[in-house]
Structure 1
Amino acid sequence: MSKAINKDIMSWDKFPDYDIIWCDPPWEQKMVKYFETMMYKSGQKKPNNNIEQIIKKLADLSSKEKPIFIEYSIKGSELIASIMQASGHVLNNITNSTQENNMPYCILSFNTTHCLDGSKRGFSVIESVCKSLAFNVVFDPFAGVGKTAKSFIKNGKTYIGSEINVLRFNKLSKAIWHAQQ
């Protein structure tokens, strides 16, 4: 059963059981600050995280034997690769693609020899992974509002998503519930 968890990545001591991680962390420090400001304006405490600490926490809590796919801006991807590799994760490849909104981005693949199809666009990349890689449970520590969740659930996968922002968490919870109906 897919589910949503309202939790900051910095609060995790251990991730839930999963087969792969697929995530879209904030792109660079400016996005961390933007999301924290959104939280503050909605009455939540501002966590004051930084992108390097966030990615280091992801690297430390993630299994080095399981695939990790990180969606990120092309510009900042070298920082992500560096932090993950310094923690012992093996970078297989960086696949350039295009989001649904036509913006370029990349997906960094760690701890797997599975190659992503860069010709796929947006959520069709997830559909392709679901068809070509054997796994059941995906964990997303930066779940957002549920678009990624819907894509995995639609493709028969169990999705566990964690989102720090309460307003986004509520949307995520609704998206997961609707996708499972």
Structure 2
Amino acid sequence: MKTLIIHPKDNTTSFLDIVYQTIEDKTLITGGITKEELHELIRSHDRVMMMGHGSPSGLFSIGQFKRTGGYIIDHTTVPLLEEKKDSVFIWCNADMFVNEFELKGFYSGMFISEVGEALYCGLPGIPQDIVDESNYGFSEIISKHINEDTNVIYENVKKEYGIIAEENPIALYNNLRLYKS
């Protein structure tokens, strides 16, 4: 299965690099292309993984892509994503994007990956090491299952990340906001 990974280059989401290390037939895009070029890549791959910072409107381009505006994945990408199954959407509020357009795959809701986001989400006083434990734990767990279909990914990540969530309030918050469709 040919997998396209769209992960805009950003030091604050570099922990997600772990997620796709075990995928053999992959194309990693971190920036430098236009949205039209990306659309061609989506057409030529079996599965699409999208991760980084985002909003209900899509995955932020964070200045890494040519002539894209604020988003590299947005409503213009939906017709292409509708043709894919087992997609992976990991960004803040990806659930709203996936649900609005009735897309298929494994996806996150609001996902706390920074101390500031924890504060914003009502979890004040969380130190960086707790956030890091959640981030790296999540990435290592999903990487073990990323070559499976999204049902298997979902079941195993929820269970294994749930163990971390027993002691880590950030992991608990995030684990409650993981979904599949």
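Just so it is clear, none of the values below were taken in a lab; they were calculated from the coordinates. Keep in mind that this is a model prediction, so the values were computed, not measured. Cβ atoms are built from the backbone, for glycine too; each structure is taken alone.
Each of 1, 2 could give Cα extents along the principal axes in Å, but the derived value 42, 41, 34 comes from 1.
Where does the value 21 come from, among 1, 2, when relative contact order in percent (Cα under 8 Å, 6 or more apart) is the thing being computed? That value comes from structure 2.
In this comparison of 1, 2, the computed figure 3.1 for distance in nm of label points 7 Å out along Cα→Cβ at positions 2 and 90 is attributed to 1.
Looking across 1, 2, the calculation of distance in nm of label points 7 Å out along Cα→Cβ at positions 66 and 130 that yields 1.9 traces back to 1.
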